[in-house]
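Student: Next up: the structures, one after another.
Just so it is clear, none of the values below were taken in a lab; they were calculated from the coordinates. These figures come from a predicted structure and were not determined experimentally. Cβ atoms are built from the backbone, for glycine too; each structure is taken alone.
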Structure I
């Protein structure tokens with residue numbers, strides 16, 4: 001496995017500790033849910049990642065900065081995190097329980 005799984009509490013801590021750092025090391029957050037779900041709510045500063053902008057995201061990504069990927073329940077984000085890690089993102093996380101766990105607090 002070339003990505004790490006992370007629970008919501010640890011993800012919140014990761015976001016807080018990586019928000020006020022230089023831009024090249026600032027955490028990147030990728031939401032892979034559908035348009036409607038993203039519009040209804042998402043983690044602050046998340047990028048809505050989908051097939052149409054995937055290559056642009058990879059091309060412009062900060063490969064040395066942490067990357068948190070999430071979906072609805074944490075299943076699809078594991079595949080997406082693995083793929084993004086294979087593309088060169090060195091510190092990639094999949095949010096266990098997805099956005100549902102994030103909202104549960």
Structure II
């Protein structure tokens with residue numbers, strides 16, 4: 001089942017971005033992931049104004065694949081650089097429907 005890695009990032013120091021952008025895509029791909037978006041065009045549509053000024057959404061084949069990416073030793077120095085230069089929140093969600101009323105999603109949640 002598809003699993004989505006969502007990074008909400010507030011940049012404090014962007015010096016880490018060139019190295020991260022040049023290398024992390026290959027690590028994501030190694031774990032079956034693909035970027036659906038990596039955008040600085042963040043707009044709050046409802047609720048309190050978001051402090052994120054960069055959001056990435058990556059689709060993985062499974063939660064295990066996403067966890068393998070996060071735990072990959074090759075990713076660790078890039079994750080550390082991101083953490084040092086940002087306030088980040090990383091969340092994961094599966095491709096289920098908590099209400100169970102959308103036919104093309106698996107009921108769950």
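Student: If distance in nm of label points 7 Å out along Cα→Cβ at positions 12 and 44 comes out at 2.0 when worked out from the coordinates, which of I, II was used?
Tutor: Checking each candidate, the match is II.
Student: One of I, II was used to compute relative contact order in percent (Cα under 8 Å, 6 or more apart), and the result was 36. Which label is that?
Tutor: Comparing all candidates, it corresponds to I.
Student: When you work out distance in nm of label points 7 Å out along Cα→Cβ at positions 68 and 84 for each of the structures I, II, which one comes out largest?
Tutor: The maximum falls on structure II.
Student: Let me ask something additional. Of the structures labelled I, II, which one yields 2.6 when distance in nm of label points 7 Å out along Cα→Cβ at positions 4 and 76 is computed from its coordinates?
Tutor: Going through each structure in turn, the value belongs to I.
Student: Quick check for you: by distance in nm of label points 7 Å out along Cα→Cβ at positions 20 and 36, which of I, II is greatest?
Tutor: I
Student: Kindly point out which one of I, II the value 20.0 was derived from, the read-out being mean count of other Cβ atoms within 10 Å over residues 28-35.
Tutor: Derived from I, not from the others.
Student: Quick check: 1.9 is what I get for distance in nm of label points 7 Å out along Cα→Cβ at positions 60 and 92, calculated from one of I, II. Which structure matches?
Tutor: So the calculation was done on I.
Student: I've got another one for you. Of the structures labelled I, II, which one yields -0.89, -1.00 when log10 I(q)/I(0) by the Debye sum over Cα atoms at q = 0.19, 0.20 Å⁻¹ is computed from its coordinates?
Tutor: I
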